[in-house]
Structure 1
Amino acid sequence: MLYSEKVMDHFMHPRNVGTIENADGVGEVGNAKCGDIMKIYLKIEDGIVADVKFETFGCGSAIASSSMATELIKGQPLSEVLKLTNKAVAEALDGLPAHKLHCSVLAEEAIQAAVKDYYDKNHIPYDEDTFRVPSHGEEA
């Protein structure tokens with residue numbers, strides 16, 4: 001079978017789908033080549049992800065990656081959230097096919113973009129190197 005049971009579960013029953021009104025941070029990333037677009041909404045309380053939702057337009061792997069990534073960061077301090085890698089997302093899903101690994105990269109980038117948005121909105125200083133989000137149109 002091409003996909004793990006976890007990938008199928010998160011695709012068929014995605015967690016944390018939707019939007020957050022007045023989100024503290026919103027990150028949207030997309031890959032024009034494959035057509036996947038991911039949007040992550042964060043609610044931050046005392047530096048902790050109190051709530052997270054996502055909207056993803058894309059394939060099953062993109063939806064599963066978004067779902068798993070939101071589960072991994074919920075309740076976590078932002079310092080931990082920023083350490084989340086696409087590798088951790090893929091491993092939590094018991095692996096992704098090689099040609100679908102970019103979906104887990106999108107999840108990582110969307111989360112980083114949302115945290116960066118939160119920092120910017122709240123004038124929280126940060127080191128640019130903290131974020132690995134490519135500028136618009138740049139390849140990851």
Structure 2
Amino acid sequence: MKRGFTADHVSAVEGTWGADVVSALAPMAGDTVIDKRRPSGFFGTDLDRILRARRIQTVILAGVSTHGCVEATARDAELRDYYVVLLEDCVGAYNDDLHQAAVAVMASRYEVVDSRVLLGVWSSAGISALQKTS
């Protein structure tokens with residue numbers, strides 16, 4: 001598979017800085033952490049089982065790479081009958097043309113919104129962005 005990186009460039013390899021969690025997004029006590037080793041967050045993980053056990057029906061996506069991991073996770077979520085929402089301002093890629101193309105494809109299949117819209121919906125419903133679901 002074409003990766004677009006040189007031999008001395010690694011990305012998200014366990015034990016390297018590329019796999020480190022950004023401090024502002026560090027898990028909080030009680031958060032569930034899933035180690036993803038393939039483009040889709042569902043492939044080879046317990047994500048589907050965990051979401052279903054919590055009766056979660058919507059998957060909200062953020063991350064990189066829009067045309068790779070994000071899109072793969074969106075498609076797998078759809079195949080598992082989740083309602084998929086892409087946070088357009090919370091995804092990105094190393095190539096803007098690929099990013100824009102992936103957003104356009106996903107917009108034809110899923111809900112695509114700005115994170116401020118989602119936060120506004122949650123606020124109007126009285127839901128804190130950090131509130132846990134049961």
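Every number in this text was worked out from the coordinates using simple rules, so none of it is lab data. Model, not experiment: these values are computed from the prediction. Cβ atoms are built from the backbone, for glycine too; each structure is taken alone.
I have 9.0 for mean count of other Cβ atoms within 10 Å over residues 16-23, calculated from one of the structures 1, 2. Which structure is it? Computing mean count of other Cβ atoms within 10 Å over residues 16-23 on every structure in 1, 2 gives 9.0 only for 2.
When percent of Cα pairs over 25 Å apart is calculated for each of the structures 1, 2, the largest result comes from 2.
When helix-only ellipticity at 222 nm (-39500 (n - 2.57) for each DSSP H run of 4 or more, over all residues; to 500) is computed for each of 1, 2, the one that comes out at -11500 is 1.
Work out which structure the value 17 belongs to, where relative contact order in percent (Cα under 8 Å, 6 or more apart) was derived from one of 1, 2.
2
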